[in-house]
Every structure is written in C-alpha cells, then in structure tokens.
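Since every read-out is calculated from the coordinates, none of them should be taken as a lab result. Just so you know, these numbers come straight off a predicted model, no measurement behind them. Cβ atoms are built from the backbone, for glycine too; each structure is taken alone.
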Structure 1
Amino acid sequence: MQFDAAPLRTLYIGGTGTISASCVRLSVEAGMEVSVLNRGRNEAHRDLSSSVTQLVADVKDEGSVKAALDGRELDSVVNFLSYDAEDASRWVSLLQGRVRQYVHISSASVYGKPVQRTPIVESTALHNKFLEYARAKLRAERALEDAFSEDGFPVTIVRPSHTYDDAHPPLPGAWTMVDRVARGAEVPVHGDGTSLWTLTHAEDFAQGLVGLLGNTAAIGEVFHITGDDVLTWDQIYTVLGEALGVKAKLVHIASELFPVIAPDWFWSDLVVGDLSHSAVFDNSKIKRYVPGFAPKLTFQRSGLRLAKWRQEHPELTQPEPAVDGVLARLVGAYHAAREVCASWAANV
C-alpha cells in the first residue's frame, strides 16, 4: 500500500553522492517533491534537477538540521550519511512523529565474511570482524530496529553493495587505478583474481530504492539492492581495459598482504574484510516489493560510460600521486617477492 500524499514529499540527507544523486534524479522523474539536505557541495558535479529544493546544513550539527527542517512536512526521509548507533538514535529523536518513512542506507558489508552460503539473502548472518565501518553500520541498524520494535519508528533499512556511477569507478584507487590501466602500467589485483563480485550501477540501485518510497509494506523491513552483474575481479579489470582500448596488465597479490604492504591505505582493510570474499546476492525480496526492479547496466556497458566520463571530465578524473605511489608499492612488492622466490628456488 502506498502513502496517499501526492506528490510524495521526499528528503534526501546527502543527495549529491555516488549513489544518492541517481536516486534524487529518479525520484524527480517519478513525480515526487524532492529536497536534499547537505553542506551545499557537489564536488563531482553530478547534475540535479532544478526542481530539487536545496537545504543547507551540517548533518553533524543538530541545531542547523533542526533549523533547516523547521516547518517542513515530510513523507519519506532517505539518509545516506548516517553511520553509527549514536547517530542513528539522534535521527530517531529528530524525526519521530515527523516522518512517515525513514530509510536508512546501511551497507552489505555487514554480512558475515567469509560468506558461508551463497547467494546472500537478507537473513544471512551479520558480522564482520575485519571492518570497523561494517560493525558501526550494523550497530546503527540494531539501534533503528530497536526504535521500530519499541516505539514504532517507521524505518526501512537498505543495504547497497559496491555501487558506482559514471563519476566514480568501482575500483580500489578509483580514477588512479583507471589511469594505471589506461597507460599500461601494472595493476595489483587481490588474490588470484577469480573471486566473484557483484557490481551495481547507481541508476539500477535507484530503481529499487525509489520503488520502496511511500510503500507502507516496506516499513520494518530490510533489503539489499544490488545488480545481477557478477564478475571475477580479473574480468572487471579486463572489461575496463577493453573500454579504454588497452589490455589490462594484472599482477596478483595475496589479499592478506595488502595491509602489510600498504597499512596506510584505506582500501587495504576493505580488500581483506570485503573484496576478497565472493559476494553474490539473491534479489528476490526487493523484486517482490518493487516488481519493476530490473537492473539494466552490465559492467561491459558501464565501462564504456566510465571511459567517456573520463574523456569528458579530465579535471575530475586525474590520478592522485599518493594513491599511485601505493599501487606502485604493491606492484613493486610483488616483483621483489618473485625475485626472492626465484633466488631461493635456484639455490635449493
């Protein structure tokens, strides 16, 4: 059953990010009355409709949020910027009695790693001993579930998994990694490159998310929303290389060595705690609640769009020297290890 408000008054906390911008655009196309609340920055220059109302506030400053929301009537609030249990509880306090549906964007990284059974469903065990990010997201989920069960707070929890758009490639190192592929430099791939991974373009994710807005049956429920495009990591890099017109040069490094070689790199913990484990999802639940949900963008198609975005936005897609240094360090460690092993073998 849908809310009776027409148009649906929807507020996005965030709204210009990798995932949220596509959701905002689709909400506008669906005829909703859309607002976004953020600090007024749009560093990736993702276009939003002129009909979107911009509310400026620091989401960490409760006073500025209250001032921005003062007097506004809302049907759905979608929060892309909430992280831990304390913050989740703060939003409950801010919105209790003022919103008919609160959608909390969590993360599929909360699913237990390594995965014991595939495909992953919403009832798959939740734990992640590797990533504090995942544990914090899980604590936030539990705080919101308590608010729903004890006080009727109308929450819907959504778990994306490695979602990207044309302005943000789904690779460790982002545009710096793309640059290495494009110029023929070797790129470090975790493990042997054969683990299975699910990639989701933000436009496909938006189909599911927007389809849940105003749906009273979704309140109190948890959904992951992913594409059905499953590739090995070797395939991901190979497809990207083809989109760029080159052959990707892959170097395989044991996942556990990433934090040893590059302990200062954000992606190292993600490699061990998430990317190195096969992740294939059963999307039956979101398809039951949103019958029109039908992901359309394979990475083969999206890779071409990424290459086009890079060509058209050189100022936004430049490699970062520090990140390139980390990637070069990983590749260098691989070759150094090969030399040591070759020397050892020759002397046995």
Structure 2
Amino acid sequence: MRSIEANREQRQPDIGGQAVLDGVMMKAPDAIAVAVRRENGDILVKRTPYTSPIKKGSWLGKPFIRGSVNMWLMMKLGMGVLQEAARMTGALESEQPSRFEAWLSRKLGKGADKVMMGLAALLAVALSAGLFMLLPNLPARAMRNAGWSLLMVNLVSGLIRILILMAYLFLVGLMPDMRRTFQYHGAEHKAVYAHEAGLPLTPANAQTFTTLHPRCGTSFLLLTFILSILFYSVMDQLILSLFGLDLGANYLARILTRLLFLPVVAGLGYEALKALARANSPVTRALRWPGMQLQRLTTRPPTDAMLEVSIAALNAALHGLPEGEATPEGYVLLSAPQPKPA
C-alpha cells in the first residue's frame, strides 16, 4: 500500500469530496461533479460550475474566518448534493411521499423541495447540538460543586463529546446502506490520492492507496473537538477572572458561550487541519494520527466498481463532462459494459 505522503510535493490543487447515495461528489476549484451508479450498473454524471465566495483578497478568505465560512458552505453544499444524488439514482421517484410532503407540495409547488431540505438541515443541526453540546455539558455543574477545576470539567465534557461521536459513527456504520456509503467514502479518498500522486486515474492505481486521508472531514471533527477543550478552558478561566461568572456552574451561560464561540473553534480546527495535512514531520504525523484512525469508522475498502464512480466524478470535476448519452435532466449516461454471451 502506498504511503499517505506519496509525491505530496508534486500534488495538484486540493480536491475535496463527499460520499453520497451510491456515488461520490468531487469538488475542484471551479466545478462540482456528482457521479452515481444506478441499479442497472449505469453511471450518471453531473457537473456544475462553482465559484467559491472565499476568494483571495476577500475578508471571508482570511485565516480563522475562512474555517467557519467553509464549514457553513460545505453543510449547505452537502445537503444539496445528497438530494441531487438521490434524484440521479431514482430513489426519490420510487419513494412514496409522506402526508406532510404531499401537503407541502400542494401548498408550495416547486418550492417544497427547498423547504424540505431546509427542515432536514435544521433537524440535523438540532440533533448535532443536542448530542455534542447540550448532553456533554450536563454534568458540568455537579462536577464544579464537587470541587473540580474548570480545566477538568472541560476535559471530561470534551471526552464525553468524543465518545459520543465514536459511538454514533460506529452504530451508523452497522447499517447496510451507510456501510456502502462508507465504501464510497473510501473510494473518494483513494481516487484523490491517485490524482495527487500524478498517476493515471484507474481503479487498479487507486486501490494501492489507503482509505485514510489527512484532509478528511472526520479528522476535522475530531481535531475541532480536541481544540475546543483547550480553547474553552482558557476562555472559561478568563470569564471567571474578569466577570466572576462560573461557566461550570451556570449551564445556560455555558451553552450560550459554546454556541457563540463555535465559529472561532471551527476556524481554529480548519487552520490546524490544513497545516497538519501539508506538513510532514514526526510531530505533525503524530498530531494527525488520531483523526486518521477515526476515519476507520467512516471509510471502508471500496470495490473496483465504486472506484469507477469516484474516478468518473473526479475526471468530470477536473476536465468537464465525459462523452456519453445526455439525459433530459442534463446528466451524462455512461452505460455499464454488457456481459459477453457464453
């Protein structure tokens, strides 16, 4: 298996990606491409031009600001891509709408999809806040009353947050559909590695690489959780010293400050992830090791067929749509090879 450092000095501009339903999204500097495999074996590819609002010279692209902006953009983009992939595979056509969805369609018409996507995003944010912010901070007051320091309170709540994340990823990975999605996540990483190494994009070349990538969002999550322990420990102590407010004993104030400073923590995590991904020393390898290992829960070894889909998305993002039959929706259809007669 090739090292994660293979030919890093020769790599092209960073390519991002995301696993979707039966496929992969790839994001190049100027375009986004989605490729999915349908049940009959055909691959559908869609390419959309993309201009990031985080441009050079813009204040949105400044260090520590760009991290929180990028997190919001990727959440918004990710929800849209997931819906587009479901549409491409035909999953939305075969799925019967609920009474609420049918009512919403009658009332809003074409705008119903955007409303449903917004509600899904809101629900995801609420679930994330409950699991990773409200729940881990519940024991804080009891620990402070027992004489624990703010540092220990933040350390325990941070460890609870990390354990919840690991348990959540493990349990989700037991579902067959998510296990297949995690395989496509591995296919995304392997294809990106082959591109960074300057190799021809073939399943055989991509299979030689690991499924663990230093720029993965899973690593970003863990890195952000770890940095939040340090950041909030310092901040809580400053607030206690300057204003006399004990954020270990005041649950509501503790949650509000966590929400208020979340963009700052996200910015720190983003800058740390970028720095660790590009550097190659014993220290940086050790620092990114925990995040790389957590990816074992969110990636699985892909099949060659999955790598074909990932490579189709990567080629489309980099070079444009491939030649093939165009569908009425604007997709390009790459028909699966027919088996030879016996």
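One of 1, 2 was used to compute P(r) over Cα pairs in 5 Å bins from 0, in percent, for residues 24-79 alone, and the answer was 4, 16, 21, 21, 15, 10, 6, 4, 2, 1. Which one was it?
On the way: 1: 4, 16, 27, 27, 17, 8, 1; 2: 4, 16, 21, 21, 15, 10, 6, 4, 2, 1.
Comparing all candidates, it corresponds to 2.
Output the label of whichever structure in 1, 2 has the greatest value of distance in nm of label points 7 Å out along Cα→Cβ at positions 48 and 288. If you can, show how the numbers build up before the last one.
Values: 1: 3.4; 2: 2.9.
Of structures 1, 2, the maximum of distance in nm of label points 7 Å out along Cα→Cβ at positions 48 and 288 occurs in 1.
Relative contact order in percent (Cα under 8 Å, 6 or more apart) computed as 30: which structure among 1, 2? Walk me through the numbers on the way to the answer.
Numbers: 1: 18; 2: 30.
For relative contact order in percent (Cα under 8 Å, 6 or more apart), the value 30 is produced by structure 2.
Thinking of 1, 2, which structure, once helix-only ellipticity at 222 nm (-39500 (n - 2.57) for each DSSP H run of 4 or more, over all residues; to 500) is computed, gives back -12000?
1
Just checking, which of 1, 2 has the largest value of distance in nm of label points 7 Å out along Cα→Cβ at positions 120 and 200?
Top value of distance in nm of label points 7 Å out along Cα→Cβ at positions 120 and 200 goes to structure 2.
If you work out distance in nm of label points 7 Å out along Cα→Cβ at positions 240 and 328 for 1, 2, which one comes out largest?
Once distance in nm of label points 7 Å out along Cα→Cβ at positions 240 and 328 is tallied for 1, 2, the winner is 2.
Kindly point out which one of 1, 2 the value 1.3 was derived from, the read-out being distance in nm of label points 7 Å out along Cα→Cβ at positions 88 and 128. Present the calculation step by step, with values, prior to reporting the outcome.
Values: 1: 1.3; 2: 2.3.
Value 1.3 for distance in nm of label points 7 Å out along Cα→Cβ at positions 88 and 128 corresponds to 1 out of 1, 2.
Taking Kirkwood radius over Cα pairs in Å as the quantity of interest, name the structure among 1, 2 where it is greatest.
2
Have a look at 1, 2 and say which one yields 4.7 for distance in nm of label points 7 Å out along Cα→Cβ at positions 264 and 312, as calculated.
Going through each structure in turn, the value belongs to 2.
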